[in-house]
Structure I
Amino acid sequence: MSELLRVKDLVVDFKTRAGNARVLNHINLDLNQGEILGIVGESGCGKSMTALSVMGLVPSPPGQITSGNISLEGQNLTALSSRKMREIRGNLISMIFQEPMTSLNPVFRIGDQIAESVLLHEKVTKKQAWARAVEMLEKVGIPEPAVRAKSYPHELSGGMRQRVMIGLALACKPKVLIADEPTTALDVTVQAQIFDLLRDLQRDTGTAIILITHDMGAVAELADRVAVMYAGHIIETGSTRDILDNPQHPYTKGLIACVPHLEDNPTDERPYLEEIAGVVPPLTELGSGCAFAPRCQHVMEKCRFNVPTIDPITDQHKVACFNVKKEVIA
């Protein structure tokens, strides 16, 4: 697979009343054609800000990309004008946001909203754009798509609105699709349907997907590779199998342990559920050491005053932790 998207040494700062907040700290990511990359971590770790940076949607002010670059097929997106980014956004790169009701315009029919995106990026007639909108609604599994295209967002269920968002994002056949926690507000049955839909569409269209989530189960089901984020840093990356079977960073281990396993406690009424003590620290209050040190059960003195670099332990598996065993690296 050839490289499609690369985020290199990306730094994003926000100016706040409490001081400068570095929300992304030298982020490095790559996405290959036809691949699904999962980005996981708790709320406030920088997952959504990474997505907004790729989309050119960092709110400015107060935020700005301080350094680094984002390239799509070799083109540096961070150097483009706002007009050029509008041509790419929704066309070559699309995004599914967390809550469709805040992303869909409540006073326009859903068919019109999909058709508008097609008209903006492709040389087609209004009739052809409307036909594309109906086609996309059919592809995402909405019954009676020609009828539903004339509906307003409030007339649809949460699951159907999320399907509309997926259809809208894929209407112009983007090369990269960013799904930012696309099932957060949905029940588990609808979540499974959305994940199946994303997998089927990715297989049919070849679109590369960045899946942003805090759900390790979703990652296990969908992702080819995983990047774990904490406090604006990427602290572990690798294939999904490497991360799930052989996690090295204490934070990654904690995320996996937070997933309940009923089969581990067949005689218990409720499964034992571990938790990671503490919370993600405010980005204006990070010390000079590892950001996870205050919550880590294996913290050492040097962890409090030094930031570990992310280093390889195998060809594809990298981790930023002073506690990684030397025999693993070998």
Structure II
Amino acid sequence: MPTPRLTSLEICAGAGGQALGLEQAGFAPLALIDSDRDSCETLRANKEEWNVLEVDLLTFDPAEHPYLYDVDLMAAGPPRVRSVTGGKKLPQDLEARELLKATIYLVHAVQPRALLIENVADLVESEHLTDLRAFVRDELEHLGYELHHTVLDAVDFGVPQERRQGFFVALRKGYTGRFQWPEPVVDQTPTVGDALKASMAERGWPHASDWAGRAARPAPTIVGGSKNRGGPDLGQSGSKAAWEKLGVNGNSLGDTVPAQDFPWPPEAEERKLLPKLTIPQVAVLQAFPPRWELRGNKTSRYCQIGHASPPPVAEAVGRAIADALGHERDGEA
């Protein structure tokens, strides 16, 4: 890991996926902010040196934390903004919009050299979110930043999952000339079977290799769901059908991997006879470190992982930002 030479402030830090990637890219976090208690406990359990602030972004006052002013990078992973085509927006949709706007307003006070926002691809692409994109662009340009945006797929960065992520990167004018979005870094597509074969065999399941042969594709997008929606599962009917093709029962998550007597192939073509993924296996598909400890109940732990930004993607984007800032700073010296 490179010696950190740049500082960061992490907003809506969640389980720490983006912060992990940025740390690998050379950013030392001065603070990580999240309002969810379980997420904060997860961050503290894994990184004692991280300064974790359990606070609502909507009430956070940076004046109480002056060490955050002029940080090199402010990074945010706010709740996913849905593209609502009609009808009344749900409370979580309104909250997601408020938190995105609060992130931009915080730039006014903190004045970072660079800003990174990770969200769904729709935030960058959907015509139904044009108003939010215009708000972000106009506010940042008014503050003297130049905005870049794109969509990256996690599978292109070694993550065994097709996960299209929307990114905004804004740099102060004068720091943008050398910024370039990262290029894909893998030649061979990572698969679910490759990622999970070893864990599927942990309890002596003799069919782990056969299962891995069926799971010879990247995972569909892992969705975090809501802690208020009941137990964890792998998405709606379309997602569950995609998981079934990989040999996975997506109706819920399992507590353990298959035992030695678990059948394969299934005795009948029914999803319920397929093995279920455990939360540690889902964390592997999100490219978290093997021993990353999650806090909270089962649904909370799955939500934390499902909503996270895979560390390898954050690292790639972070390196691109670090290169731009470093080149410009070297040029100023």
Structure III
Amino acid sequence: MLQVGFLGAGKSTHRYQGPFIAKLTDKFHIKTIWARNLSHVKWEQIPGAVYTENIDDVLQDPDIDLVVISLPVLHYEYTKKTLLAGKNVVCEKPFTESRAQAEELFDLAKEKGLLCMCIQNRRFDSDFLTAQAVIESGRLGDIYEVEMHYDYYRKDVVDAGKFDPFGSFLYQHACHTLDQAISYFGIPHDYHAEVKQLLGSGRMNDYFDIDLYYDAPLKVNVSSSYMRIKPRPKITVYGTKGMFVKTTEDRQEYDLKRFYMPTPDHPDFGLDRERDYGTAYYYNEHDEYVEDLIKTVNGDYSRYYEAVYDSIVSGATPLVKPEETLKQLEILETGIKQCQ
């Protein structure tokens, strides 16, 4: 049983991380949660956890094995503090502001024999897992193109937001789909990024289009916008025998936003309805045209923390490898230079 401490007591802690750690009752116990000012914490407290304004209650507690950095900013600073305190650490995406900062942290973790890993739980999104299953079934033939989107219509956010590289749409959202692509298809040998401020300079970045190039003929496109009133399909896969389209995204976040949590009394948490299933269009072995409705593979963000547990307890290779995070940050850092 690993004892867990949190730095940060906001949405990430209570909605996206805590419920999935708490689900693994045989592996983790959330012991302590730190916030700069507890009076600002508006979330229902996690049962059994101690809330504190003294960071040493987390970093200097010899019983705490893992610290989760769930702050919106200062990832580099607090991850470094945690490693220097001798704690294993996982840090919210996009991890750091630069590749150089991440390299320093990974080197420090290696020197101290600690786990240091970016939180990339969307590797366990149902749409992404389903696309993998279809690819591996062979029904699409050889894959030559993949499109991954993450669209919104939030003009009010763009209007109100000022340009901030780390808080940009690119850093905060491309990190999801970039990591998915890198985790499954590998590190690309080349890439091209187009990053824009559609509503003008000085505003938040609201558009990106990134091509990842692999051995011919495979190309993976990761593109998203804050200005699409109707989103594009979440993922589309093209192969020599057909294609697969999944229009809707993973349902876990939808349920979490309704405070419908992954607990034993919610067995349907995060599960797609049939109307949300994707479709494979292809020619079968008899050269017959087929349209198959593909049942969605269940997503489960707690699988990220199962992997964290295995790395700390059994020495398993980290789920999110340092080189994968470094490549993602290189792409983000390069792309955001196009904005001002």
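Bear in mind that the values in this text are calculations on the coordinates, not laboratory data. Remember, predicted model here, so these are calculated numbers, not experimental data. Cβ atoms are built from the backbone, for glycine too; each structure is taken alone.
Side notes on the structure shown:
- If you line up I, II, III by mean count of other Cβ atoms within 10 Å over residues 118-125, the top spot, with the largest value, goes to III.
- Parent structure of the calculated result 5.4, given that distance in nm of label points 7 Å out along Cα→Cβ at positions 134 and 246 is the read-out and I, II, III the choices: I
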